[in-house]
Structure I
Amino acid sequence: MSKLTKRAVEGLEARSEDYLVWDSNLSGFGVRVYASGRKSYLVQYRAGGRTRRRAIGQHGALTADEARLEARKLLGEVARGGNPSEDRQRHLRAPTVASLCDRFLAEYVSVHCKPSTLRGYKCVIDQCVRPALGPRKIVDITRADIVEFHHGLRATPYMANRSVSMLSKMFNLAEDWGLRRDGTNPARRIKRFREEEKKRYLNDDEQARLWQVLAEALETGQETQHAISAIQLLMLTGCRLGEILTLRWAYVTAHHLELPDSKTGRRRIPLPREAYDILMALPRTDGNPHVILGDSETGPLVNLQKTWLRVRARAGLTDVRMHDLRHTYASVAVMSGIDPFLLKEIMGHRNLQTTLRYAHFADESVQRAAASVASRLALGMKRPTPGGPALRVVN
């Protein structure tokens, strides 16, 4: 035994078999000389009644002095009751972010969320999370890593914010599942990017154009009756697209659509006479319980997007999404004086705050009404009073 220095280690010659040389100054610190001539530093200690070894690094990548400092650190952990070798093995066996994604989808999302939510989460995971963080160990992810990940998606603010929100939920579950220490969620307190709210409302003229195009498409047979009826029902009920496409005849009554399950749970949607008449005019297929039929003999229409793109182009509404029909329904309801609490139930919003996003339409209606009253009253300012001088209006 002698002190392991750069010169001493480089002077060690390879033999036919691997061998160890121990440092004379630091007990447990040594170097392994392989038959190939490669040399690697290590520490040896006892823990749990067994002798264990932990590799430090290869000579050349580390100097003898650097290896000695790391050996002191590791042996200090042993003195405090630690087990560096076991900790390293545990870290090597630790699950990755990719495996957390799989477990999140299988054990949480598929059990507690809607199929549409599952598809959305899977899309975010496959497009964003796996490529950037998938191979990393769950325990190694820091807040700085999440900040960098979020910043890398800055060109798509909505996707960036949804990804971080999902990661926060995943790391909360990782703590619940014992994969990270409690209170170490690295996705908390990440400042979100500002998102521009995508809302488009059809005015009266646009609504009229759309109705005309739908009627022409139905009359000429350019689109199927079921596809056109689906768009009409979206406009007349304010339903979500999925609620109309998955609608079954068993859910239809004379005055309501009784949905057993929706985005916000069980829903009872008012069914106006115009919408009811559209439904009653639809052809049915024996053995198919769905209202909006497509090519499948037993299932519903799956894709309404192609029909919508053609219809909106003919109506000159190329910037309007199908979901904007729901926004339009809500805006017309507010301008018609519908109470926000009632509208919340009609729209199936989880909370009133979502419904109150349309409150500015009520403000506009009040402003127009007040302006109309003021205009009528102001007419008297321009009429002369009987038996008196005319009022002069100064502009």
Structure II
Amino acid sequence: MATHVIVGASLAGAKAAEAMREHGFEGRIVLVGDERERPYERPPLSKGFLKGDEAKDKVYVHPERWYADHDVELRLAVTVTGLHRTRKEIELAGGERVGYDRLLLVTGSSPRKLTVPGADLAGVHYLRRLGDSERLREVFGRGGALVVVGGGWIGLEVAAAARHHGVEVTLIEPQPAPLHAALGREVGEIFAAMHRGHGVDVRTGSGVTTIEGADGKVTGVQTTTGQLVAADAVVVGVGVTPNVRLGEAAGLEVDNGIVVDERLQTSDGAIWAAGDVANAFHPLLDQQVRVEHWANASNQGTAAGAAMAAEADGKTTEPYTKLPYFFTDQYDLSMEYHGHVGRGGYDDVVLRGDPASGSPWLAFWLRQGRVMAGMNVNDWDAADAIKALVRSRAVVDRDQLADPSTPLPTPSPPR
């Protein structure tokens, strides 16, 4: 009987195992990871769970009994130290080897570390794992002053959660606006204004030179603009790096992640990759895309598991074509984003509605008149229309796109 091994006891790994069973795979499934917690979902770690609105038992992908009930060997707190492709084996810390017929790498990503003096002081935090979020909840419960380094999604969500707890927050971001890389300056400044309106001291165009401390603990942050910001704690959110070590050491093709095709298969036909670590070819976008968000981990994990089950049965699955998607909840703002533009991948931004009014609004990123991505804010009914515009690759009427009193454009055939 065939063995499928999944390296990474994560959301993607758990969804892959689930898909394998749902698609009729009856062989052995081994799900191995270095965390002590069973697979859980990461969005609550910077949203509901961090705020204290969501209980811990709600973050897990499956109930504890699910793995045994579905004959999935869940091996936690185990580090995979090697991948031996010629023998089709993975090696675990301590020397044990586990053979596979098919292998899925869902090793995720790791936070980029600050390398400035003082970055190793007590009170400097990163948010990636459940334990990190639990520690931050304790920090926020004590109040005081927090400095958030980095104005990406994690930084902004942490800032919002901290304000929910009544913590004083200063956010330091070297770019002209928060979310500059993801959304551009136009929309990033809207998020900056929202956070300032909730009492966050947002400082853009400024980096960190030193983290100051006394008796081994953080006391403040020195910025590149010469300011010293007092701090009882610091949260660093300056991006992540895909965990490619296993694949790279084994000779898989690696380029901004483990390179996979439209079916999430690597350069080795017995190995798949999904989630944060996978740089996947997207047929609609006609390019390799690596996405670091919850939906991608869930959807690609499911797709990879289904593909591996199908191959075990002598079949193939359709290419993975889901649009990149992410969401955020900050204060009273809830947002969904569909599509992909990448850095500098657009030449126009169109707002539909007034973000300052408190009413729902939309944003669109266009290139040569075509909608490359769209965002709906507090407006869930617009999601399907946005996805249709992105998928159509059609030239749209900009004035109609911007006018809330008219229906969203119906895509015309591409030129």
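For Rg and Dmax of the Cα atoms in Å, for residues 44-155 alone, the calculated result is 20.1, 58, so let me know which of I, II that is. Kindly include the intermediate steps, with their values, before the conclusion.
Numbers: I: 20.1, 58; II: 18.7, 55.
Source structure for this number: I.
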Starting from the value 37.7: which structure in I, II was mean projected area of the Cα convex hull in nm² calculated from? I
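Using relative contact order in percent (Cα under 8 Å, 6 or more apart), single out the structure from I, II with the greatest value.
II
Can you say which of I, II returns -7500 when helix-only ellipticity at 222 nm (-39500 (n - 2.57) for each DSSP H run of 4 or more, over all residues; to 500) is computed? Before the final figure, lay out each step's value.
On the way: I: -14000; II: -7500.
Label of the source structure: II.
No lab work stands behind these numbers, since they all come straight from the coordinates. Predicted model only: the values in this text are computed from it and were never measured.
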